[in-house]
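Engineer: Below: a set of structures, written as structure tokens.
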Structure 1
């Protein structure tokens, strides 16, 4: 009787197993987790940022609406569980050419500018990720200016 009660209480405390749709080494998950991390840096993820992330990921990886939503859910969980950014950037650096890594940094700038406000923490995260991906400071700043100009032109 006592053991049955103990088992019952242990089951109540245990977390349900989370279903993952993308493997830890999947470059799509790594990129999405970095994008999620940068957009969450200011403490607020608004609808515009989430929609922009969905648009970029679905277009870049040719995903359906449902697949994109699952990717973002998995990215959010992966970001919460991550100790640092290295786990994500190492997957990308090992599996992507320089041009593709530059595109990732550009996507991160897109996320920084999605809400119209560049937060200092977001800027710092892009800087660290670019460094870990081997994207030069010069290239990072060119990408930042390019994305900013596109956002300004779009707003006009």
Structure 2
């Protein structure tokens, strides 16, 4: 099956209750609220896919959308000089990596650096600038929308 013939499913990881981790749910809400966005979206501000429920959601998505192209979105911590950097990965994302999780999810991953990895991870995520994270979420959502036409995510990076 050609990648262009596959259904697209976007899964956005994170929780709106922590500023730095709210990137995923905000991206999910922005995509879901766009009535012309041609994909299923899971993980929004009102129904987040968090560390507590992500295993159930990941299982559901794989079962309900077998054969779909899975695009995963998540916030991450990185070097201070890379704050705001958006990266596209060809092997999905590692949701809950801050908590020690290492299981990857998705065929394609989009991660955005929201804080410095050299401090305490939870503290960094809690102290992230909410307005900055929101601006980053808008950039990620716009990037995804721009890429949908040709499914060329790497070329759409701003």
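Throughout, read-outs are computed from the coordinates displayed, never taken from laboratory work. These numbers were taken from a predicted model, which means no experiment stands behind them. Cβ atoms are built from the backbone, for glycine too; each structure is taken alone.
Engineer: With Kirkwood radius over Cα pairs in Å computed per structure, which member of 1, 2 shows the largest figure?
Structural biologist: Working: 1: 16.7; 2: 15.3.
Sorting by Kirkwood radius over Cα pairs in Å in descending order puts 1 first.
Engineer: Continuing with this model, one more query. Say we calculate distance in nm of label points 7 Å out along Cα→Cβ at positions 40 and 64 for every structure; which of 1, 2 gives the highest result?
Structural biologist: On the way: 1: 2.6; 2: 0.6.
Once distance in nm of label points 7 Å out along Cα→Cβ at positions 40 and 64 is worked out for each structure, 1 has the highest.
Engineer: Which structure, out of 1, 2, was helix-only ellipticity at 222 nm (-39500 (n - 2.57) for each DSSP H run of 4 or more, over all residues; to 500) derived from, given a value of -24500? Walk me through the intermediate numbers first.
Structural biologist: Details: 1: -24500; 2: -9000.
Clearly, the read-out refers to 1.
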